[in-house]
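Read-outs throughout are calculated quantities, based only on the coordinates presented, and are distinct from any laboratory measurement. Keep in mind that this is a model prediction, so the values were computed, not measured. Cβ atoms are built from the backbone, for glycine too; each structure is taken alone.
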Structure 1
Amino acid sequence: MEIAFRTKALRAVCLSGEKMVEQYGAASAATLKGRLADIRAAESLCDVPLVTLLLLTNGIADGATLDLGSNLRLVVKANHKRPPTLADGSIDWPSVQRILIQRVEKIDA
């Protein structure tokens with residue numbers, strides 16, 4: 001998959017192990033780094049191991065959240081000019097090959 005980032009600052013954090021540790025702590029940074037590598041290697045988000053894909057019901061129309069474990073989740077959206085859709089108009093996530101990471105959120109446990 002191809003990954004893009006909503007902001008340069010988010011990209012900088014997600015591409016720097018040092019900045020990840022500063023922002024999220026060592027354990028969460030290790031999880032985030034591993035999951036980003038898994039996403040890059042996968043053909044679609046549905047193929048990423050140890051990640052739960054939840055569709056957003058409000059907010060980003062073509063978005064979803066990915067529960068990464070370690071109290072983190074990614075908010076993403078399909079990053080296609082015309083995202084692949086199903087007959088009902090919803091995003092066909094198994095066909096999405098490009099995502100835009102909107103943000104990384106800490107989940108209160």
Structure 2
Amino acid sequence: MSIQDTIREQVTAHPVVLYMKGSPQFPMCGFSANAAQILKACGVDKPFTVDVLQNPEIRQGIKEFANWPTIPQLYIKGEFVGGSDIMREMYESGELKQMLDTAKG
């Protein structure tokens with residue numbers, strides 16, 4: 001199985017997936033911490049998270065998968081949503097919570 005297949009499987013098998021540096025409990029960068037806090041504020045207590053620092057292949061592969069150069073990256077129902085800044089904007093507008101509520105239902 002290629003790394004792209006692994007990533008595809010992760011983002012489609014779970015309704016909410018966050019690729020981040022570290023974990024929600026111990027984020028290893030401010031952007032990842034911000035992303036985890038936003039999800040928690042939207043009522044997502046246990047998103048499926050992938051610590052890209054633990055796997056260099058996933059760290060590079062996820063950038064290619066979404067054609068997005070930075071981490072964190074959020075996926076909802078298999079669709080790439082964006083990184084920390086986009087998540088913050090969507091959170092502030094209420095759009096992110098709506099998407100997450102739909103994903104949970």
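What to note about this one:
- Structure (1, 2) behind the derived value 34 of relative contact order in percent (Cα under 8 Å, 6 or more apart): 2
- Source structure (of 1, 2) for volume of the Cα convex hull per residue in Å³, computed value 100: 1
- Highest-scoring label, criterion being FRET efficiency 1/(1 + (r/R0)^6) of positions 5 and 45 (r between Cβ atoms, R0 = 30 Å, to 0.05), among 1, 2: 1
- Read-out helix-only ellipticity at 222 nm (-39500 (n - 2.57) for each DSSP H run of 4 or more, over all residues; to 500), computed value -15500, structure in 1, 2: 2
- Looking across 1, 2, the calculation of Rg/Rh (Cα atoms, Kirkwood Rh), for residues 21-68 alone that yields 0.99 traces back to 2.
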